[in-house]
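For reference, the structures are reproduced in the following blocks.
Read the figures in this text as sums done on the coordinates, not as results from a lab. Since the structure is predicted, the reported quantities are computational estimates derived from the model, not experimental observations. Cβ atoms are built from the backbone, for glycine too; each structure is taken alone.
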Structure P
Amino acid sequence: MIIAIGINSSKRDQFDLQKRINWIKQSFNKVENIKVVSYQGLTVDLCKNMHANYIIRGVRDINDFKSESRIAQNNKELNPNMKRY
């Protein structure tokens, strides 16, 4: 599993990137086959480069769900092999 942290220069993060990476690594330190990466650009491009066919994204509320649904549709159009669940 790849846990990817997207870098968006137009957003101000509450915690710095390395701190977030370390927290994730600590949370999964007993789980095998976890890779934590950061990236800029489109998530679908990262998936292509890393040969990943699935994206799982978190949602906090209905507004996130609506936004993520649009993003999922865009990802599907950019990469028809991408699975949606």
Structure Q
Amino acid sequence: MSTNVTPDLIVDASTTLCPVPVIKARQGMDKLRPGQVMKLIATDRGSKADIPSFARIGGHELLSAEQLGAQFVFLLRKGAR
């Protein structure tokens, strides 16, 4: 699942473990306006499940989620909530 959207914010949560990637995702989303896009980079394997759940619960749109080597890269569009 890949997309050609340019992120408005890049958040690097590499080398951190749960729950830090989700906390950093929340902090990043707090900086954006609805409709803007955040790219989140994580290395914690738990992020594969945690970030899509964060998006769903928070009313955000998960545009893409892919693994690039040891990194998990997510693109999320901020929802209206």
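Tabulated data
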{"item": "Comparison of P, Q - label where relative contact order in percent (Cα under 8 Å, 6 or more apart) is highest", "result": "Q"}
{"item": "Which of P, Q yields 3.1 [distance in nm of label points 7 Å out along Cα→Cβ at positions 32 and 64, calculated]", "result": "P"}
{"item": "When volume of the Cα convex hull per residue in Å³ is computed for each of P, Q, the largest belongs to", "result": "P"}
{"item": "Comparison of P, Q - label where distance in nm of label points 7 Å out along Cα→Cβ at positions 8 and 48 is highest", "result": "Q"}
{"item": "Structure from which -13000 was derived, helix-only ellipticity at 222 nm (-39500 (n - 2.57) for each DSSP H run of 4 or more, over all residues; to 500), options P, Q", "result": "P"}
